[in-house]
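So, here's a batch of structures to check.
No value in this document is a laboratory result; all are computed from the given coordinates. All of these numbers come straight from a predicted model, not from anything done at the bench.
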Structure P
Amino acid sequence: MTATLSEFEHPSWVTALATFASYGLVLLAMTILLFGVPYAVFTAL
């Protein structure tokens, strides 16, 4: 059983991948804001 790329071009797959990518970007931004910014502030003092 082989899967072709055309099977994964349905809008639901694109939506799922975009959702996971967006979630990852939000987590990255929150990590930078919650941990990176305070670390930079305290090391600058």
Structure Q
Amino acid sequence: MTPTKFRERLKEADGKVDIEAFYDALRYVREDGRERGRDGRRR
């Protein structure tokens, strides 16, 4: 999903989304993917 689409979806949520929690979740997923990529493990 593009950054523009993310912004559109968040606008549609009309303040019902905790932006900080959403951002933290995205960072967690990104960092987890990097960790998995380094050691070569896949599920």
> Looking at structures P, Q, which one was helix-only ellipticity at 222 nm (-39500 (n - 2.57) for each DSSP H run of 4 or more, over all residues; to 500) calculated from, given that it came out as -24000?
Replying inline: Q
> When mean projected area of the Cα convex hull in nm² is calculated, the result is 3.8; to which of the structures P, Q does this value belong?
Replying inline: Q
